[in-house]
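Alright, structures below, take your time with them.
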Structure I
């Protein structure tokens with residue numbers, strides 16, 4: 001099967017645009033609700049998170065489902081009515097609650113647990129999880145992660161400009177922004193629909209996605225450059241189509257292999273790594289798509305409009321002399 005990607009590039013760009021716009025709308029709604037484009041975890045905003053699981057070994061303790069309104073009433077009575085409350089279910093189907101609230105000291109947490117115990121039943125101390133993060137640490141994590149992301153983008157631009165040409169580097173960065181927007185947009189939607197939060201591992205996932213995506217793009221760019229050396233008179237759209245088709249099998253096989261590994265991590269890696277694995281799966285899929293359908297087609301259009309192909313041919317002939 002041979003892909004003629006340049007003939008249908010409007011379709012590829014349209015698909016990406018729809019997904020990105022949906023994500024931007026979700027992030028805008030999230031900004032109004034949470035003060036951030038994505039629903040932040042305690043890593044970024046600070047506070048206390050309690051995850052409490054009922055002890056079903058006690059008779060009648062789990063006879064009735066947890067009433068989230070009753071939990072919210074308890075929180076409101078203690079001046080914590082603005083807390084985020086979610087029902088959670090473990091692998092055995094037993095219900096519990098996850099509460100994200102203002103920073104609580106030991107005494108406040110103990111009193112809250114006692115009040116919740118009276119209302120919905122005894123909790124299993126072995127399954128209780130309590131995390132507290134200060135707002136200053138959360139701000140430092142966020143700023144450090146964003147700086148790392150920007151530095152990686154700058155490094156990629158410099159590297160690709162030296163290895164190829166500036167226009168190659170620019171469209172590779174456009175593809176990276178595409179991948180980041182797709183990933184953050186989907187997490188914005190998940191934050192509104194399922195209450196999915198992003199933590200410091202999400203920044204790590206974005207950095208990993210940029211590295212994977214640019215590697216795929218470099219492979220295609222290398223093939224474009226090699227084809228231009230051999231056949232400098234070929235139309236640039238044909239050169240790009242040839243390069244994509246020659247590397248397509250490698251791109252698909254690599255991406256599928258990684259996605260299968262990440263799927264295993266998502267299913268069996270536990271709650272802590274689930275969102276990390278999900279972000280990587282979304283980002284790696286978007287990265288393969290952008291390398292094939294975004295970065296290469298944008299380069300082709302640019303060279304068609306600017307006559308860059310003939311300039312490249314002249315440069316190659318000078319290098320051969």
Structure II
């Protein structure tokens with residue numbers, strides 16, 4: 001089985017990123033042939049500063065490596081180093097419906113936030129995302145719940161291409177964790193935790209020190225009543241239960257039984273302590289990894305050298321199927 005996923009370099013990584021995606025990346029190294037990239041091209045679809053983007057790419061790489069990603073056990077590269085992604089994106093546009101792109105929730109949210117320019121690249125973001133995955137004939141894509149719509153579009157693109165030009169692509173499946181797929185803001189539990197659209201006090205960063213983590217959880221919004229149970233009318237407590245279950249690797253029911261009769265204060269303290277312990281190893285390893293940018297560049301270079309031949313083979317098949325560019329040597333020989 002081949003696994004592929006990409007991660008945005010924008011923003012500092014938070015607890016939701018870690019539980020929903022990064023831990024899946026690490027686990028994927030033991031389940032199949034894992035390929036991961038930092039999608040710097042995607043990051044250019046919204047306003048950004050070039051120097052900040054480079055720094056964020058290094059930050060993200062160091063974070064993933066600190067979390068347990070091992071370049072000897074997976075292919076790990078920077079998206080912009082493999083040019084096949086962009087050509088495949090353009091070719092896939094021919095089988096992507098304008099209406100489908102116009103309905104994408106992420107485009108609506110991000111375009112609504114732009115004051116000056118809504119870029120065409122933001123509109124085509126899902127097609128490049130499809131190219132990222134389809135280029136490697138991936139069977140599985142580990143993502144958070146918020147990416148479900150994008151994976152469905154990706155599958156539609158693959159199926160439409162195969163129907164029109166002949167079977168060329170593997171149609172990938174999303175892998176969304178049962179626990180921790182959608183971690184919410186501690187201050188606004190109706191919103192997803194985010195470094196760009198969330199609250200500062202409600203967003204737990206991976207590099208936060210334990211005292212900062214404890215403070216954020218102490219001030220986390222809870223709900224009316226005293227019961228520590230998951231319920232539609234208790235979004236704050238439900239979010240905390242989900243976080244603790246994900247961090248400890250236990251069920252929601254186990255959390256509810258353990259804290260039955262406890263007050264919200266004691267519960268929030270326990271969740272904060274568990275999260276601080278959970279993130280300490282990542283924070284401890286990050287600094288040394290981030291300090292050596294030359295080593296990070298070498299890892300990117302080695303990863304791209306492994307990724308490029310796979311993507312190039314797929315692109316050659318796509319070109320041949322679509323009648324783009326020169327005939328393949330095999331076709332010329334037959335004629």
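When mean count of other Cβ atoms within 10 Å over residues 48-55 is computed across structures I, II, the figure 11.9 traces back to II. Tell me which of I, II gives 0.95 when you compute FRET efficiency 1/(1 + (r/R0)^6) of positions 56 and 192 (r between Cβ atoms, R0 = 35 Å, to 0.05). Value 0.95 for FRET efficiency 1/(1 + (r/R0)^6) of positions 56 and 192 (r between Cβ atoms, R0 = 35 Å, to 0.05) corresponds to II out of I, II. I have 54, 28, 17 for Cα extents along the principal axes in Å, for residues 128-207 alone, calculated from one of the structures I, II. Which structure is it? Label of the source structure: I. Structures I, II were shown, and mean count of other Cβ atoms within 10 Å over residues 64-71 at 13.2 was computed from I. Quick one: helix-only ellipticity at 222 nm (-39500 (n - 2.57) for each DSSP H run of 4 or more, over all residues; to 500) came out at -16500 when computed from one of I, II, so which one is it? Label of the source structure: II. Could you tell me which structure in I, II was used to calculate mean count of other Cβ atoms within 10 Å over residues 144-151 as 12.9? Structure I accounts for this read-out.
FYI, it's all coordinate maths here, none of it is from the lab. None of these values were measured; they are calculated from a predicted model. Cβ atoms are built from the backbone, for glycine too; each structure is taken alone.
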